[in-house]
Structures are given as C-alpha cells and as structure tokens.
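S.K.: So, here's a batch of structures to check.
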Structure P
Amino acid sequence: MKIKETPLKDCYIIEPTIFEDDRGYFFEKYNEAKFEELTGMNGHFVQDNISKSSYGVLRGLHLQKGEHAQAKLVSCLEGKVWDVAVDLREDSPSFGKWFGIELTAENKLQLYVPRGFGHGFSVLSETAVFSYKCDNFYSKESEGAVKFDDPELDIDWKISTEEAVLSEKDKTAPLFSEKNY
C-alpha cells in the first residue's frame, strides 16, 4: 500500500500493491494498521455503503455534521467516477479548496476523505459501483450539503451541468457561503 498526499490537508490517495499472474490479480484493499502507520490517522471504519449509478449521476456534495461526522475511504468497484473532496474545516489551511481524482475499477485507487469534508462524485462510465467505508454511523439528522455547482468552489465535475442527473436534495443544497457544514 502506498499513500500519496493531495493538496488538501489530511486527504490521501491510497494505492494498493497489486499481485498479478495468469489467473488474475490479488490485492489487499485495506489494512488498518498500515493505514494508521502511513497516515497517522485513525483508520477504524464501522459502516460500509455501496451505490450503483448510471452515466451522468452526480452525488454530492454530502457530509455528516457534529458528533456524527464521518471520514470515508472511497473507491470505485465497477466503472469510472470523478471523485471530489472539499475541505470545509474553517481552521484548515486548505479550507474551501477541492481536489478531484478519477477512481476506476482498473486503477483500484482509493481516496481517504477526512471528517469535516464535503464529498461527491460524478459517473463517467455507463454504470459505476461505488464503495464508501465510513468511520462513524450515518445519522439523517446530521446531514449537511453544499451545492455541487457553487460558483465560489468552481468544481469541475467532468460532465456538463446539463448532463448531471441529480437528486432533489442535491438540486436544492445550500451554497458554500451558507455554511451548512
């Protein structure tokens, strides 16, 4: 496992070591001890979620607030997504900045999104299966969101706004300046 820093404080790209032969491949998707050693971050996850989406679906920007805040370790198990993390921690040197990365079934990369970040992705393939490991349990009352197309953040989602397939919640999410985080 290799850890690569992103421009956002405490947000990491996880690159697995893959062993391939004529039978296929094997890799360790996650190892808590290695993760904590390499990042210095708590890597204990308590909930796994999977979503399946079609081309153009854009999910985000979502977060859990307060005592239910969640760090996430995300990956794409099938297809291809453009994954985005936004630092919403007001005391962070990377506050208000975003980072995007293409996660695919082929590259097997993962992104660690710490607590206090907004997160979202857009689907770039016909379909995609997306995995989220969370370090805290979901709470509907603690949901937060930031509008995906907020001009202040100016996120490139790799699809046009016209192509974006959105939930009602994502269409009406508050702007970054409204601090629903």
Structure Q
Amino acid sequence: MKEKKVNESRSVTSVHVMPNDTNNHGTFFGGKLMMYVDNIGAVAATRHARQLVVTASIDSVDFLYPINTGSSVCLEAIVTWTHHTSMEVFVKIITEDLKTGERKLCTTSFLTFVAIGEDGKAVPVPKVIPESEEEKMLYNSAEKRYLHRRDRRLETRNFASKLTLNKPWER
C-alpha cells in the first residue's frame, strides 16, 4: 500500500457562529463544535483511507479561548499518523472576529478513526509522510498518544465490566 503525504488528507471548513449556535454566555456550544470536529475529522480520515471510516475515540477537545457569536470558526483536519487500520487525526480550530480580523487558536483535538471495508470489518490504511515542521512534530509524538489511548481503552473496558446495566427507573 502506497504511503500518502499528510497534506493529501487536509480538510478545511468554516462556520459562521450565529445566535442559535451559542449558549447563554454568547459563546459557541461545546457540543456543537464537537460535532463539527468529528465531521471534519471523518472527512480527513476518509480522504486518507479512501474507505468509509468510524470514529473510534476522541482524546480531548481542549477549549483554549471562547468562540463568540458573530465570529467565524475555521476547522482544519489532517491525518497525522496511522497504525494498521486506525488513523490519528488532528483538528485545529481557529476563531476569527469578522469585524476586526483578529484570529486566535481556540481549540485543538485528537481523534482516532478506523477504516471499514464493504464487509463492515476494519481494513488496512496507508502510512503517512509528514513534510512540514508541524506535521513532523505531530507525527513524532503520535506513537506516545497511541500507547496512551490503548492503555486508556483497556482501563475503560475494565471499568465498564464492573458497571451494572440496571434500568434507572427500577431502582
């Protein structure tokens, strides 16, 4: 399978933040932003794999700066690293005050997607070739994040095995 440059997966979209997108503080709903993050991440992963993909995990969505009503949000996603069938996707979110032109990095996120074949089973994905300094930095630190995710997933499975599936209304 031929390797692909990180830039081949690059996906970008912009959203104008309207009043119905915000909470009572006049800032973008975190959950709505997460929907956009997952969506643009899936586009980047699909571009890289040229297969259907599913979201396997979202490491975090780190809100660094509020996104206000009337501003725009630019989301940029790239595949930073791959394993056998999984892809790490980095999403960078920049807010822009449309009146002043001031731009700020407001959110970052790492997601993992798995490529799925026609039979619904995971399929191999191409390796990535980082080129820019930012791509190389993300690539070189990705395996550490992968191992952390793997350990966290095992902890989550262990934790979940101890939980009951009672119907809350029967307690």
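Each value in this text was obtained by applying a stated rule to the coordinates, not by laboratory testing. All values reported here derive from a predicted model rather than from experimental measurement. Cβ atoms are built from the backbone, for glycine too; each structure is taken alone.
S.K.: Out of P, Q, choose the structure whose coordinates give log10 I(q)/I(0) by the Debye sum over Cα atoms at q = 0.11, 0.13, 0.16 Å⁻¹ equal to -0.45, -0.63, -0.97 when calculated. Mind showing how you got there, number by number?
M.R.: Values: P: -0.45, -0.63, -0.97; Q: -0.54, -0.72, -0.97.
Of the options listed, only P reproduces it.
S.K.: As an exercise: relative contact order in percent (Cα under 8 Å, 6 or more apart), calculated from one structure in P, Q, equals 28. Which structure is it? If you can, show how the numbers build up before the last one.
M.R.: Working: P: 28; Q: 25.
Label of the source structure: P.
S.K.: Another question about this same structure. Given a value of -1500 for helix-only ellipticity at 222 nm (-39500 (n - 2.57) for each DSSP H run of 4 or more, over all residues; to 500), calculated from one of P, Q, which structure does it belong to?
M.R.: Numbers: P: -1500; Q: -10000.
Value -1500 for helix-only ellipticity at 222 nm (-39500 (n - 2.57) for each DSSP H run of 4 or more, over all residues; to 500) corresponds to P out of P, Q.
S.K.: Say we calculate FRET efficiency 1/(1 + (r/R0)^6) of positions 20 and 36 (r between Cβ atoms, R0 = 25 Å, to 0.05) for every structure; which of P, Q gives the highest result?
M.R.: Numbers: P: 0.40; Q: 0.95.
Largest value of FRET efficiency 1/(1 + (r/R0)^6) of positions 20 and 36 (r between Cβ atoms, R0 = 25 Å, to 0.05): Q.
S.K.: Moving on. If mean count of other Cβ atoms within 10 Å over residues 44-51 is computed to be 12.2, which of P, Q is the source? Walk me through the intermediate numbers first.
M.R.: Details: P: 12.2; Q: 21.4.
Label of the source structure: P.
S.K.: Turning to a different aspect of this structure: If we compute FRET efficiency 1/(1 + (r/R0)^6) of positions 132 and 156 (r between Cβ atoms, R0 = 25 Å, to 0.05) for structures P, Q, which one ends up with the highest value? Walk me through the numbers on the way to the answer.
M.R.: Numbers: P: 0.70; Q: 0.15.
Comparing P, Q by FRET efficiency 1/(1 + (r/R0)^6) of positions 132 and 156 (r between Cβ atoms, R0 = 25 Å, to 0.05), the maximum is at P.
S.K.: Looking just at distance in nm of label points 7 Å out along Cα→Cβ at positions 100 and 116, which of the labels P, Q belongs to the structure with the highest value?
M.R.: Working: P: 2.5; Q: 4.4.
For this comparison of distance in nm of label points 7 Å out along Cα→Cβ at positions 100 and 116, the top structure is Q.
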